[in-house]
Structure P
Amino acid sequence: MVHECGECLKLIETGLMAIKIMEFIHFFQWINKKINSLAMPIPVITVSGITILGLLFFRHLGGFQPLEVRVFDGMMRLRSDEVPDPRLLIVEITEDDIEYLQEWPISDRTLAKVLVSLQKHQPKVIGIDIYRDIPNPPGHSEFLEQLKKPNIFAITFINNNIDDAVEPPPTMPEERIGFNNISFDPDGVVRHNLLFTEDDDNKTWIAFSLQLALSYLKDYGIFPAITENNEYKLGDVLFKELQSNSGGYQKIDDGGYKILINYRNSKSVAPKITITNVLKGNFDPKLIKNKIVIIGTTAASAKDFFFTPYSLGRFKLLKMSGVEIHAQITSQIISAVLDDRKLFWYWEELTEILWIIGWSTVSASLAWQIEKPLISLLINFMTLGILTGISYSIFLKMAWIPVAAPAAGVVVTGGIVIGYKTQELWQQQNMVMKLLGQQTSPEIANALWQERSDLINSGILPPKTVTATILFTDLKNFSTISEKKTSEGLMIWLNEYLSAMTDIVINHHGIVNKFTGDGIIAVFGIPVPRTTVEEIAKDAENAVNCALAMDEHLLELNRQWHQEGVSEIKMRVGIYTGTVTVGSLGGKNRLEYGVIGDSVNIASRLESFEKERHPGICRILIAQETFKYLDGKFQVEFWGDCDLKGKEIPVGVYLVTGKK
């Protein structure tokens, strides 16, 4: 592709410098077809491919993980909150409770009284999310007596470092002990939970939340099982293990059996009552009967709070207490088994890689197909929006898939193609502007460039009726000169003359429409229609100034030719301002940029009017229709209302003799 474009640009520079407007249209169509007929150029494919591989490697190193988990948090916050789980009850210890009881930590006797009060109303399970590895008198014996009840579960904190571990109550049987360790992501946010793990002695420890759920589910005849693939199953529900590279993760600790937490809501996962109200009996017994009751601290002074996906901005008030997190996980487990509430699942790594490559490729392809860089940029942003929308829809189906990585692929690969096409467009514009600059002013060349899409698509310039100024020139006694030169010599001489006159037309913002042997037809005011009187007047002024400049240059050429033995050359110019119709003339095999209308005929008749009446080297005749736009800026001689050939109505004719 680069080679092809290079040939195109070289062709512009070397072979078509004298191209006319219609030839420009055909030529640019050819360039456009060449570009569009080719696949994406090898350099762009190579750079995009390397970029995608780089993104995948960066992702493998965990570079996108901080962005992915934040996208996960955002999607979690966008979801609607679910109602609190009525099968759970949180008995919380608040700052008001601590002040009322005047003790901290809560004594064994107080806890024993709470357990007695709760047991009266037949809870199915009671979990105590309070460390009791050592006695906290008074009332230790009373507390131990309550721990004998088979529906009570206590906590421990496991750690490979023995000094940091917290033992459970010494009299508790192992089957009613669960660890309350909370798993953090590298950014300190709780997004997943450890269900069970093995210590260095190959002893299996079960999470506190899972122990509560298992105790509750056994009354439904549901017990855990391990599948052939070593996956954890409760009833018909498979708890898919979280891997180090699941979803948006790439580098997390995958030790033990973890699942992603499907938070029920951001505020309260279950009904709550305070420990003071339990002691006073100030509660509805229905909140307890056959429920999972979890006792824990929500007092700020206990510092048992954690960041969750809902902790936007890391505000302290948006943290969640440890007891509520355990309740969230317990509710998640029993809801998945009994209510068919979905658990998070993930794609295989290969599917995620194809997902990233696919979006990157789509972005690059769209950018390549769209001509205008700004529109490509807009489409790039729209692609990002579609990617986000699809990813969120999939997230609502409980699948966590990469979002940041494919989004980066969309931005980077699309940006590479847009950058390449912008540079290519800039290069083409420079070459084509240089090309058009050989026959038009920069303003007109730029106007044609801006309308290139219409020219390329239609292949023609549609007819337009505009007000323009027509300039005709012809040489006096050209036949006599041509008889004295060979055809080759005449061609060389004529090209020298026409080249000089063409430059003068272009410098005065006109277009050379065609050459008529030794004559020139130039137009001022096309192809961009003039909309104001001031613009039409400026075209008329440019045309007259152009004719005067031709007069001056012809004097110089005559001096040069005189030294070469060539007779003096005289020129006639006719100028008329009026309406003309411009556009493509011809058929599919031959097109030219045509200018037709009575105004063209009048300009021609002015040029040939009374040929023998020829004062000076260059005779410039203008009509009344041009004169009225000149605002007295030129010296003129009125020749009267003259009958021009083929015209029934006389035309006011003026001879321009110079500037005022």
Structure Q
Amino acid sequence: MSEVRTLLDAGLAHHKAGRLSEADDLYNQARVLEPENTEVDHLSGLLAFQNGNAADAAGYFERVVAAEPANVKYLGNLGAAWLVSGRPEDALGVLERAIEIDPEGVDVLNNLAAAYRETDRFSDAAIVANRAVSLRPNDAELQTNLAVALLGTAQSDAALSAAQRAVELAPNSPEAQNALGSAYLALQQRKEAIGAFRAAVTAGPDFADATRNLALSLQEAKQLSEAAKTYQKATERWPEDAAAYAGLARTSRMMGRTDHAVEAYRMAISLSPGNRRYHSNLLFSLVGDANQDGESLLAEHRKWHEQHALPLEPAAPQYTNIRNPQRRLKIGYVSADFRSHPVGRIVQPVIAAHDRNVVEVFCYSGTAKPDGVTNETEESCDNWQPIQNLPDDAVFDLIGEDKIDILIDLSGHSARNRLTVFARKPAPIQASWMGYMSTTGLSAIDYYIGDEIHTPEEFDHHFSEEVYRLRRNLTCFDPPDDAPPVRPLPAESSESVTFGCFGNPGKISDACIELWARLLKTVEGSRLILRYQGYEDPEVRQDFAQRFSSAGIDPSRIDFEGSTAYRDVLDTYNRVDIALDTYPYSGTMTTMEALWMGVPLVTLAGDRTLVRQSAGQLSAAGLSECIAYDADRFVALATSLAQDIDALKTSRSSMRNRLLDSPLCDTVDLARALEEAYRSMWLNFLGKPT
């Protein structure tokens, strides 16, 4: 027996017995004697991998694959090492080669599915994971990974079946319980999800994913205070876990703690500086921060652009669009909110109203949970493309193949945005409209579509884009068919006036509470109803009660009401005399819904676009008298309304007809105004006079 063989056998014995240091010494001695010995490198790679040094392991495995490129075991191990060390694209190549050689290599199939997941190729991941399960159906790990892959393709029912099978095979597996909880959560079975995640945490207290997912399920169930505490515990136990800080930030914002949210997002970004979604979430929180202004927000958004978008921008993009100034234009709308969401409900009627002699409409939908509005939008457009499971490069190619002339972003930095697609400049003209009331910060987006109220000329320097002002308000309102009837003014049969706000608690800043407190002090005996999901949580109510108390308002004057069916939310306006807008994050759909229920809304229009959303709606509705431009005027306007019961009665009974006759409900006119804007943009691109 050779000396190298003796060293390897002895090293392998130590390796199997867990004496890793001794094994490493013997492998190194063997390498000195035979530097090109592939078995030595392979064993050293396995040892490094076992020690958690995936990058070092990959170095060893690269050498053995170079020596034996058809060795399935070596290819599989190199793929696994690259996958763990954060190189899933590299892992794909060697794992696919391994499967070509051995199509029934279950462990390689399992890793290949993971690599597909890591590169957002969820459909491929599901196919490969299913192959692995078919070869080894009683393996809990494979069933778990199949469930995770199926969740990536929104096959929630199939994912649930796979996860249930995994738990049946391994009830004490935290990974299986975690997958089961994720499947339940995708199906909105929140109680069951919480139970599964609690089981995962019990089975694997060191499994950070399970703790984070438990917090997420609590958040989804509107148990916000417990969710925040669970996320907080996760950040304390795993202080390097960026996802835990991001979850804490999201929950804090839902609880109305914007300052806490901003702080937690900044921590998440410091831990994971390349995560563009965390960075977008920070920007989304900052736009509602009363301490920001247009200039500071532009600077923050440009940081996102420089880090995440600029590296993707092409040096000299080329387009083959037919350069005819009068031809029908191809317009592409990109959104994850083609659903029962303010954006989806505003955009769908506009898409339906577009003149098909002027534009051809393409919708690129990232909607994860389709609903009735999704179906209506798909029926309203000319071309519908689901993109929620497509990577950016594939979406870019799709838009290029469709030869889109003008691509419209409807998300900005809101959830599931595709700004990194826009950064690649797939269309010759790109614009942002309505979905995000601030600049995107991207040089690749040419225009921000606004109007005279939302974006007056003095706001131009707040935008990286050129501001294009429509000749009318930039939004519209399609009244809900099932809205309850408007009932008599509550103040008629009461000794007090009732104010109301049904906006997101995350929009209620300390400055907003101070403003409302001034009003409540001025209007003696008045009350305030706050309604939104999250107020079910006792700690959230207590927190807001304390904030009002600090502003000098007895919390007994505030009624907190949680989420309910949409029609019931609208019906709650029948208990409200005057609606109050949030500040600085002004409302949009809540404003129009209040007006439709006959309730006038008072807003404080500020010094940036986001603070002027309600001002735009009120102006379009012919209710400019409800717009204040300073805090004193806000209090005076609302007080004056509260003191004129007869005027409130008259306004309440006539409001719906007034809205229907106003530009606010003229969807066709908004569609024509957008088409005029698109034609002007196109002519500018061609260098033609407009």
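When mean count of other Cβ atoms within 10 Å over residues 251-258 is calculated for each of structures P, Q, structure Q comes out greatest. When Rg and Dmax of the Cα atoms in Å is computed across structures P, Q, the figure 44.6, 137 traces back to P.
Which structure, out of P, Q, was relative contact order in percent (Cα under 8 Å, 6 or more apart) calculated from, if the result is 14? Kindly include the intermediate steps, with their values, before the conclusion.
Numbers: P: 14; Q: 9.
It was calculated from structure P.
Have a look at P, Q and say which one yields -17000 for helix-only ellipticity at 222 nm (-39500 (n - 2.57) for each DSSP H run of 4 or more, over all residues; to 500), as calculated. The value was obtained from structure Q.
None of the figures in this text is laboratory data; all of them are computed from the coordinates on show. Bear in mind the structure is a predicted one, so any value in this text is a computation, not a measurement. Cβ atoms are built from the backbone, for glycine too; each structure is taken alone.
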